[in-house]
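Have a look at these structures, which come just after this line.
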Structure I
Amino acid sequence: MIERSLKLSQILGESRSSFLFGARGVGKTFLANQWLAGKEQAFTVNLLEPEHYERYLRDPGLLSADIEGALKGQHLAVLIDEIQKLPALLDVVHHLYEKHRKKIQFLLTGSSARKLKRQGANLLAGRALSLRLFPLDSSEYSGPLETILRLGTLPGIILDNSEPERSLRAYVHTYLREEIQLEALVRKVDTFARFLEIAGQYHGKIINASNIAKPIGTTPNTVLEYFRILEDTLLGFSIPGWHESTVKQLRTAPKFFLFDNGVANALRGELRIELSERTSRYGELFETYVIQEMIRKNEYEQLDFKFSYWQTSVGQEVDILLSRGLGAPVAAIEIKSAKAPDAADLKSLAVFSREYPKCKKYCFCRTPHAYRIEEIDVEVLPWREGIQMISSL
């Protein structure tokens, strides 16, 4: 059994309540049930089950009676799965939390924060932590890199699955389309379905809403709203361009990333295409995976980094800048799938350094051993070591 990087028992202790957000299929329910198994008294509501959903849809107040009926000792752990399906239950949860502050501990999971935000749902006035769960990270799953780049790391796809390609296609068709339609997040489902195919092509790329809008027959504003839907349902994230530079004509439109490479490949129809190390496709998938890993580590360890990229109008680019607050970047990172990049491969870091000479510069790549390129003052690290290193910045 895989031990997840997010340690619920350590974070929540015996009294803290929390939201646990994450895209469908990342293992929220499994992790939540592990947490629940260590409790003397437990009460569970799964809103994906029609019986639970219909019962509390008719009368949300029944939840209060059910939970108080289960409270027979000094402590009750309550798990409510997919809370965004019935946001009205949060008022009940808030009331019970205040009434039984030291006796009831809530864990509320959800695959979409959008519906909660849109309906102005009661988010417990900051009394509950907000945690995020991702697909398996490199410390949880260390399978072949080529497999990870092609199939991603969703637990149900990558572990004990004899037909991972078929499962990924089902995930894309069933969840990305039907689930979003069920949540009534888009009006024109056919247009959104065409958008999803193109969104796969924009994985790790700068968003150009006008270019996407034309072939799917909609407006640039609608395209941007569709990207926001993917972010709000935790299926993707964007990284802005660095904008506080004195270098003129920097690109500042955001780059978009899907949360899992396997999902991206399924949307592109590229699951059966073999990967070759010396191709641009391999390099792009490696880059997006390392960025996903850094995002996950930043969230799990609460490092508080802001991520951005740096690109000039003539194409000089640094993949990731890490910064805190409004200050200058603390690290500039290039990601290369090569095993021994040299100064010629990292010219953009040298150009960037002219503006920020004090910023630390790194290259994360597939080298087996760390080394330094003195002429451009860059530390070259094995990618796993590099990801661990950002904790110390």
Structure II
Amino acid sequence: MLIAGEASGDRLAAELVTALRERVLERDAVSDPAPQPLRTALPPEFFGAGGPRMRAAGVELAFDLTRHSLIGLSGVLRKLLEFRRLFRRLFQLAVQRHPDVIVGVDFSGFNLRFAAAVRRHVRRRADWFHPWNPKLVQFVSPQVWASRPGRAFVLAENCDLLLSIIPFEAAWYAQRVPNLRVEFVGHPLVDRMARLRTAPTETSAPTTSPSGPGAPRILLLPGSRMDEVRRHWPVLLQTLERLRHETPSLQARTVLPDETLAATVRALGTPPAVEIRVGEVLPALLETDLAITKSGTVTLECAVAGVPAVVFYKTSWANYAIAKRLIHVKHLAMPNLLAGETLYPEFVQHTATPENLARAALELLRSETRRRAIKARLAGVVASLGPPGANRRAAQAILNLLGT
């Protein structure tokens, strides 16, 4: 059983399912001369909740949980009753179908509560007639090292295995909850970029800008959720206006994960000169000189593509006030955290103004020396994410947990 509540988790879960299926079939497809071999290559069954990528990978979905993705405490509170209803449906499904392993993919607020509920149910009913005792796995650690470190104890109590994709997390957990089994499997972005760079596609990056060195290419990335796009896109448009005032030949593009968000961007008054794409960010990054992006996983996508970026984030004042009290790390962008220095300029809330974003972007565009230095440091960040094969290592760790 797999549970993913966001678009990024939906993709991670789909990739994990593919890797698990391959590993199980490789393990079971043994050569046996007997007319009736004792082992046969039977694929595992997958079910749960997620999004379209999981469904395409062969997961039987109870519903699309990614449609309910929200940001911040205020957003969750508005849909608390609906989340409770979805939670109960999934819990009943787990109790009915008795999966061997339940994998929560990111979406930790939901998935950690789900693991705790399953663990309580199993402990209350553990006897000869109720042998169900699934292994509980969390794939992608919540950022306990940045805020609310007490969640580490919740993980240790309710999870049998934590699959980490950030290199320093295993050591962090070992110091605080050494009884929690944590395995750093590497980051799936490394695999995605490796496939993209080796695939002979029309999206391969040209060595120079299409219109020559005087036409810098900017990628504007407002986010993957509706409230992010509505809040960030007007800021990006005003930033672009300032940039074009200084560099008229500048080329601008944005990439949105679905057509609904693309329609929202158009409705917000996007100039015709801004190219709007729907799909993956990584191919567009290979054709980009600089990204202006909201914070999150997308900053690591910029890093693996070797693209300098300006990072920003705006949210409601209520969410910002709560986050300011809870978050205790120096940097917002993951590449900056991994590097231990500010490779990507960061602007949050009241500092995330068009003036500040445009100024930082122009400073990077006008200094080739600085861009080269950033790319050199990004290579070290990417190396720390591990070699290709993250999903296969994650799949093998789950099979090892199951003792198969």
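Taken together, the values in this text are just the output of simple stated rules run on the coordinates, not laboratory data. Since the structure is predicted, the reported quantities are computational estimates derived from the model, not experimental observations. Cβ atoms are built from the backbone, for glycine too; each structure is taken alone.
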Task: helix-only ellipticity at 222 nm (-39500 (n - 2.57) for each DSSP H run of 4 or more, over all residues; to 500) derived as -15000 - corresponding label from I, II - done: II
Open item on the list: Comparing I, II, where is mean count of other Cβ atoms within 10 Å over residues 305-312 highest?
Closed with: II
Task: Per distance in nm of label points 7 Å out along Cα→Cβ at positions 81 and 369, the highest-valued of structures I, II - done: II
